[in-house]
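Given below, in the form of structure tokens, are the structures.
Taken together, the values in this text are just the output of simple stated rules run on the coordinates, not laboratory data. All values reported here derive from a predicted model rather than from experimental measurement. Cβ atoms are built from the backbone, for glycine too; each structure is taken alone.
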Structure 1
Amino acid sequence: MDRRLADLQQQFELERLEVNLFRGQSRDTGSPQVFGGQVLGQALKAASATIDDGRVVHSLHAYFLRRGDFTKPIVYSVDRSRDGGSFSTRRVLAIQNGEQIFICSASFQTPEDGLDYQATMPQVVPPEELKAFAKPPPAVLEKLPDKLRRWLEIERPFEFRPVQQYNPLMPVACEPVRQIWMRSVDKLPDDDALHRCLLAYISDYWLLDTSTMPHGSSFLRGNLIMASIDHAIWFHRPARVDDWLLYSLDSPSSSGARGFARGSLYSRAGVLVASTAQEGLIRLVRPQS
């Protein structure tokens, strides 16, 4: 397995400290804080570890309370809120330095048949005909601030191929709609719970940034303070993150220094596997006079 993906998979092998208490490790993703997708995925992994009757997660709703420190471990405390006839509910607290940095609720269901419908996947260019999102050439990188250069230079365990090509260092105001193909850089085990956790992980990419598109801005420009406030994900159908997924994104609103964005994740075959929504801080940094 590719070393980047093997390292990511290791992050989801949480250490069990007690019956409902787990510890996870973080990685430097080029951001000054822990990547939100990592906390989402690890919290879901901790909650899943307390489900022992074959029920699978169908929704997760989370709030990011404080920045996490990627140099220190995160402790996940799981509350077994309810185990009903068909559904189980778990609440998870992520704790670092004695403080809550994240909280979420997740619901699990015993698989069953029922009414079945889904929206149609947008008609887009297939991933084989698109270029991968690439870091700028060295001559451009060396002129960027250290923080932005580090974020761009980090090697990631996922490949991204935007349908609409754009330059995040020189964004142009446009309609807040985009589609991005993505998949892991190598094959993963046939573990449905792991794929759902990694789906939560990658769902945090590109989402909030979509709400900056009408303003012709981007966090890579260095003129915005951006941070996730909350995040929701609904798992509709099984999916594999080591096969191409289309992330179809839009942002209906930005106001009050907050941006709101929605996403739909489709398999290569056009199956809607998950939906997401997120609101986050997008505070404009005004130049000092």
Structure 2
Amino acid sequence: MENYLLAVAIIGLIYMLLTLGLNLQYGFTGLINFGHVGFFAVGAYTSALLGIQGLPLVIGFAAAMVTAALTAYPIGLLSLRLRVEYLAIVTLGFSEAIRLVIINEGWLTKGVQGITNIPTLNQASGLGISASLLTFILLILANGLAILGIRRLTKSPFGRVIEAIRDDEDAVRALGKDPGRFKVRVFMIGASLAGLAGAFYAHYIAYIVPDQFLPLLTFYIWVAMIMGGAGKVSGAVVGTGTLVLFLEGSRFLRDVVPWVSAVEMASVRLGVVGLALVLLMLYRPGGIMGDYTSR
């Protein structure tokens, strides 16, 4: 039971890094990103490929963040020319393009066979504690630093500008500020957090394949952000915890409804999450932690 709870906590903390990055992009800046899983995949494959070559994991994690941020740069530039709804479509297409590249470029990514024997964190560190416990501790540290960094960023003049861009981009432009410069930076920062989450995921699972990076993961992260409250750092934390609680708690629904098959239960679980989201929007449209306009 302890191993199960630890595994759930690790996946939850990885999701939290993803939610913090997406919340910075959409909740604070108003950038709709439906391709968040693409940056997650870039980070996972970058760190995994470097790790199996024997490079230190510190280099792999740093490279994962940098590569994800650089991949986000052209997408960020597109955000300057595209309306919000078109940016959403482009980012969704981007994530699928990344997955297709991973599948087809087998000389680098091993294609559908995936990358195996990815070194775990305890193997690389040589410490005498389990891989799961070390991953959990480092994820706590990473999320704590990410939360502190985002809080400082959003309380700074830079943060006030991006919130103004979210609320009224034309007004920001009229005041002599260049919204494009800020939007590109935010997109890259959010993507780098997704890349970091991907690196943790790769070295925790120790085996990655393209099917682990489907658009469904982006949907989960959006649900977490909306449930918690977009535009609030605390919303990203609480929303992720709530999502993981729903996803894992619904695994035990079969004990309550034993006539539902294991295959059908996957759809039931999504239905439970969807119902919870609908009820939340009806009774608390600003999310669990409230709407950012009431701050």
Structure 3
Amino acid sequence: MVPILLALGASLFWGVGDFIGGVQSRRWPVLTIVLISQTAGLIVVGVLVAARAADPPGLQASVASIGAGLVGALALATFFRAFAVGKISVVAPIVATSAIVPVVGGLVQGERPAALQLIGIATAIVGVVLVAREQAAPGGESRGSRLAIVLALATALLFGLALVGLDLGAADDAYWSVLIFRIVTVSAMVAALVALQRRPTITRRDFRLIVLVGILDVAATLMFAVAASTGLLSVVGVLSSLFPVVTIALARVRLGELLGRHQLIGAVLTLVGVAMIAAG
């Protein structure tokens, strides 16, 4: 039960952080947002690792965490860029299909969830996709909408692969895995800013909000890493990918985005799927 609660907590934190970061991505460059948020997360997890004084992980776990960090950096960049050019209620559910990747990864590793959990996984994935699937606007989709969908699909694949890498890295120590992950993502963002010769500029108020995004993100990542190292990746991966429900709920309350009938059905299916996974 603890891995399930941690995975759901990760979804909550990721959902809130993604909403705040998505709004900020419409005001500031994506690289600036990712660099500030990831640096804040790096500081937090660095303090935690130092306080625990645990031995560093082995070579195999370290390599997996490094790979996850590289893929995760790309995922973050495409994710916030998709939010910048598209609607939150379209991008978020597409990204949630990243749950399919750890499910496949868990099955490949020999995991065998209960039949009820498998049904719950499928139900939750369908529900998350439906929960923010928009009706096509008159005249068809805009170029920005199409680009947002392509970026969201790329993010889903990258994010799913990053979760699998984090799971492999967390086999030795979840905290060290997240620390290595964060070092790599921050380094990648710094390198990108240097290569593009850009300086991050932002207001003090928005800086604090983006720092909050980083803290929420690293907390969620730690929850996922611990949950994945103690539970089934195929189950934890799905529950951790339910963050669009939170993101879309905030978009409804804060931005006034309405839920259609199919979205309400999707929300119900998502909750039913979560219940089935937990019951299994």
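Structure values in brief
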read-out	value
Top of 1, 2, 3 by distance in nm of label points 7 Å out along Cα→Cβ at positions 73 and 225, largest first	1
Value -24000, calculated as helix-only ellipticity at 222 nm (-39500 (n - 2.57) for each DSSP H run of 4 or more, over all residues; to 500), assigned to which of 1, 2, 3	2
Answer label among 1, 2, 3 for the case where distance in nm of label points 7 Å out along Cα→Cβ at positions 49 and 241, calculated from the coordinates, equals 1.7	1
Structure (1, 2, 3) behind the derived value 18 of relative contact order in percent (Cα under 8 Å, 6 or more apart)	1
